[in-house]
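Q: Next up, some structures in structure tokens.
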Structure 1
Amino acid sequence: MDKTDKRIIRVLIIFSMLFISLVVYLSYFEVFQASKIVTNHYNKRQWVNEEHVLRGIIADRNGKTLAYSEKTQDGQVRYYPFGNLYSHIIGYSLKEYGKSGLEASYNKELLNIDQNPIAEITQKITGPKEKGNNLILTIDHDLQKDAQKHLNGKKGAIILMNPKDGEIYAMVSNPDFDPSTIKDHWAEITENQNSPLINRATMGLYAPGSVFKIITATAALENDISKNFECRGSINIDGYVLRDYKENVHGKIDLKEAMRVSCNVAFARMGLELGEEILQKTCEKYMFNKKIPFDLKTKNSIFPKQMLTKPELGATAIGQGKILVTPLNMVMSASAIANDGKMMKPYLVKEILSSDGRTIKNFRPQILGSVTDEWTSEKIKDMMINVVDRGTGKKSKIRNIKVAGKTGTAENESQKEHAWFVGFAPADDPKVCVVIVLENIGLTGGSSAAPIARDLMIAALNKLK
């Protein structure tokens, strides 16, 4: 073989490798990236579709219209008839500033965009569809209004959820904004130090305080760390003094009594005895350090992965220190206890309908995993009933209905504590689970959040009969 033949072979090999690389890249792009780019709400081609396609309706579980569009000479106008009420669920859709909430995560459905490349080519020939699809939510409009009324200008978040199937009945976050006028007030809203664009229910990371004791109790029961504990009002852990509320001395108490009075000393001792590894594994069963699959953007709850000192471990076991949680994760955790240890995937969209009313997709309940066994969940449920009947959660009592709950008062970087409540009712056949966090309110969860929880659970049980 002469030199010329060798050069030709080398060139052919190089061209073949380049061709194969191009095929591999295009295949990868088509399989893994194309649909993301096609449906990305910052993609200008989406707005070309939106000029021709009437964006779909968003309605609550009973058919009440929460967002809709109308054609105009210049295109179309999006209407949000309830203003701030759904700002963090539905979000906004603006050519200038993009999209948020369900307007972003269900953009392709609302515009009836088919991701199939063949369908896309067909649409180029025949023209885009005239109407988008409609979303039917799990939200109950009346419960959503009740939740917003009870938050009443306070910073924080409220979620009502069905513990057995994961449907979200209400979700409010405050401060909020009005998507109808957001374009005119964009600079004011984005520069606001209170961050009204952030959905605190899914993206807010808070010290959980004593509501976290549900998770510590799970680890204690599973590892047989449920014997009596001695409480003298405080505990010295390597020079760090951890105190009970008002330094109350509880004496010798078991796990159930420690939960009832929310004894920090007893739970700190449990944490030290359990150790960091066991407590972290239990947290991760409750979806800490993991992405929660949901219709809206979420933050991961945090169990610190760096080695904890003994004082940090003691603080973590009572929901303080470096541990952080979202309200969504906390309502899922309480729901798992209500649901015999099974954690359900939360969801907001119940059904997708075509513009002429045909069902395109139904969303079904999904189990995310088991946080514990049925025996342990029953034990914790019994402790939470005791908290409401005889402990810190008395103000969440409902006459003739058993309520299970846990209060929390969480110290943070500010001078005023966060107030928490998580619970569910009826305790013997749970229909609704609630989480409330009131940010920097400077009051206990038992005095401020528990009464709100009671009123919302009553409203939910009456509405959802």
Structure 2
Amino acid sequence: MNDVLIICADPKVKQLIECKLGRDKDVRHFSTLPKATDLNTQFDLVFFDVMLTAADGDEALHQAIRQLQRHNPRVQFVALAPQAQIRRAVAAVRQWANDFLTYPIDPVEIETVIEALLRERAKHFELEYLRDRFWKADWLDAVYTGNAKMQQIFKIIRRVAPTIATILLLGQTGTGKGWMARLIHRHSNRSEDAFVAVHCGAIPDTLIESELFGHEKGAFTGADRRKIGKFELAQNGTIFLDEIGTISPEAQIKLLQVLQDGTFSRLGGEETLKTNARIIAATNADLEQMTAKGTFRKDLFYRLNIFPIQLLPLSKRQEDIPHLVEYFLTRLNNKYGKSIKGLQVGVIDDLKAYDWPGNLRELENILERAYILENSDLLQPESFPETLIIGSRIVQAMQDDQPIPLSKARQIAIDEFERTYLERLLKKHKGKINISAKEAHITSRQLSRLVNKHGLDKKIFKP
């Protein structure tokens, strides 16, 4: 933290901050915003008086922030604001600042903030060092997380990826199980060999054995030639079996044999084939419960469950949403050739407040839809589904000190409550209208009307 920028009108504030930073820091001070943002200098820390942009609106403020971040994406910000405008300082922390100080500034608070930022920076660089030593360069952005549980998951993956252990990925639909399987393969000793993904739930029971193990000519009606199965294609590499809980009992028996001794036969064939493909399986079902009901073989479950990894739903890692948005926007810019830099003020708060029943997949899809609709260099609230961005009008109006009628604010709040309530109710009862209506003490017709009003699709809540 050697290069520091202070943007405030009061030179006494500059002197006080500079005194607490110490003599070994290169400190620059500007009393106006234009002069500060004209610099082509990389700063480690910026003290920013948010009142300097109050007259020009939030867009001027965020344009200045983006300009400073362009030179150093890891720059840390401390917002400065009068005590009477503490709301602006808190909003800054929610959107772009690492911390804030209020006027009149207490010297002890300056020391506390600087120490906290130094600890945060040291922890970040330690994590960066550990990531750079193991993760491939093309996966560095993908494995970044600020969530402690996700950090633990990535530590586990670092240990198991180089081995040949069978892995079982567990988690809700859309939590990134397929993406995680590719991450493991990419960082294994088999990364130069094939990665073969099989979505077991999308293959009919009558064909699943043929897909996995292949068949000989004449093995069944329509088998007019030999077919090589996925296990043969994945030889020396990795085979990813998604939705493993859906495979037929017959396929379960043959898969158990593969896990036990690495052998199998094509359908209709007598030759015993060997494979050393590493198996990564995934499911959003409770396999242990399925074994208790007899719908999934207990011995197969034990073979698959050697190294289980439980993935988090997006609602449990909301602090990662800003980084995930940035990650997905980078991919979208590469895919579509546009240059969208980020989100309009307040939108990220709405994304963090949303429940995300579809998890990472839903976030990526919603961003792509908004990206396609957007004509400016920032994604506006209007480009997102209205039901997801409910509340942004209140937030923005209050931040801009614009009047908003109580009746309008109340209706937005009611709509937000209704939608959240319906989502959680449908999620709890797996999209079943009758059971959900009974718990809500309304008729099925009334519930269906509310579901349609809020643009919800009950299918996404079904397993």
Structure 3
Amino acid sequence: MNQPTSSQHQPPAASQPASLRAALGAATPLLWCNPHRVETPPETQAAGQRSISLADVTSAQARFRRFAPLLARLFPELAATHGVIESEIVAVPAMQRSLGLDAAHGRLLVKGDHGLPVAGSIKARGGIHEVLEFAERLALRHGLIRAGQDQPGDYLALGEPAARALFGRYQVAVGSTGNLGLSIGVMAAALGFRAVVHMSSDAKAWKKARLRDRGVEVVEHAGDYEQAVAAGRRQAEQDAFAYFVDDERSLSLLLGYSAAALHLRDQLAAAAVRVDAAHPLFVYLPCGVGGAPAGITFGMRQLFGPHVHCFFAEPVQSPCFLVQMLAGAGNPSVYDFGLTNRTEADGLAVPRASELAAAVMAPLLSGVFTVADETLFVDLARLLRTEGLRIEPSAAAGFGGPRMLCETDAGRDYLARHGLAGRMAQATHLVWTTGGLFVPPAEYDGFLARAAALAG
């Protein structure tokens, strides 16, 4: 495996299919840009199950708002925000300088989902949304709430004994490497559901312990993420009172993530960050199975059209979304390329991408780049040193994106094809940090020790 030093940050890109595939199989960091990206998204986007549009994004946001008073009651950490689960955007000028990005590259910001309350990661968005949607559907069916009942406080009834008795009859299950399991398990248990998380062998021990401490049943599997999901799905199919949150196929998850775009639009406006033809926005999103970054990208493309350019970041040994985008049809695995699917970025250790997410992204995504594990630790430590921000390894995947875009052949070609080469000084680069809030101190110290060993 390539081990780029902390000062390089410009691994070779493969611009031709043969060389790209060779680099992919060799676990060499690379950038691929999507030749099928369209400038203006269609009003509706086929998503396998049905067409989706901006109306679905706003509907997901409205669901979060309906539940906000109840969330504030269930989780004391949400009292100050009145039940809103959101993160800040932060300028990181010292990190930008440390990465070697000068004014000619534009401005670097961080979207801090590593600090999201309740679940401590980006998975709070989609995972919590799907649990809330399931609870809402049950409550409507059993007359605990009425359709159109969306005034502040109406949904507080779903925290009362009658609702908890109803929810307690049902099991909510999910397969996860960690962060999605935390979001599903914590939210489901808080509402009174029986929560079960099927976890793969690469899931971190502290994440399993955190779930068990909150009354969530953790079922451990010897195989990888894909096998844990399959086992959970099979078990749920045998129980009429089991609801399985399927990260590989869930439209509810994807739309829950998409609602983040609406809040981000308001945050950028409040920070006087323009997004238009002269001021492009580049977003770098860590990617596992694909639902979270695909949902966010869908929402952002609906809002900003051709002026936002979203790139997914994947580990060199687990680039499942890149493999899927290259294949177009079928659902290939990273194992097909001789890759191991082993990475310290546990939330990104996925062998096959969501076909649902890939179909939605086919005309919308700008590209995918891959990053070595060593770089994750170097950038994790760099972010702490320069900005005082604590993240987990998978959340560091996006920081190599700006230089990949600006300083590789594939990136320069993308900028030229889209008429962006002369606009980079006015560009905004937004790195989405996806997890880290609940990492135990000893675990985090281990991350820093590994980064120090690499630097030494």
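Q: Quick check for you: by Rg/Rh (Cα atoms, Kirkwood Rh), which of 1, 2, 3 is greatest?
A: Result for Rg/Rh (Cα atoms, Kirkwood Rh) over 1, 2, 3: largest is 1.
Q: Assuming 16.5 is mean count of other Cβ atoms within 10 Å over residues 191-198 as calculated from a single structure, say which of 1, 2, 3 it is.
A: Label of the originating structure: 2.
Q: Identify the structure, out of 1, 2, 3, from whose coordinates relative contact order in percent (Cα under 8 Å, 6 or more apart) was calculated to give 15.
A: Of the structures listed, the value fits 1.
Every number in this text was worked out from the coordinates using simple rules, so none of it is lab data. Nothing here was measured: the structure is a model prediction, and the numbers come from that model. Cβ atoms are built from the backbone, for glycine too; each structure is taken alone.
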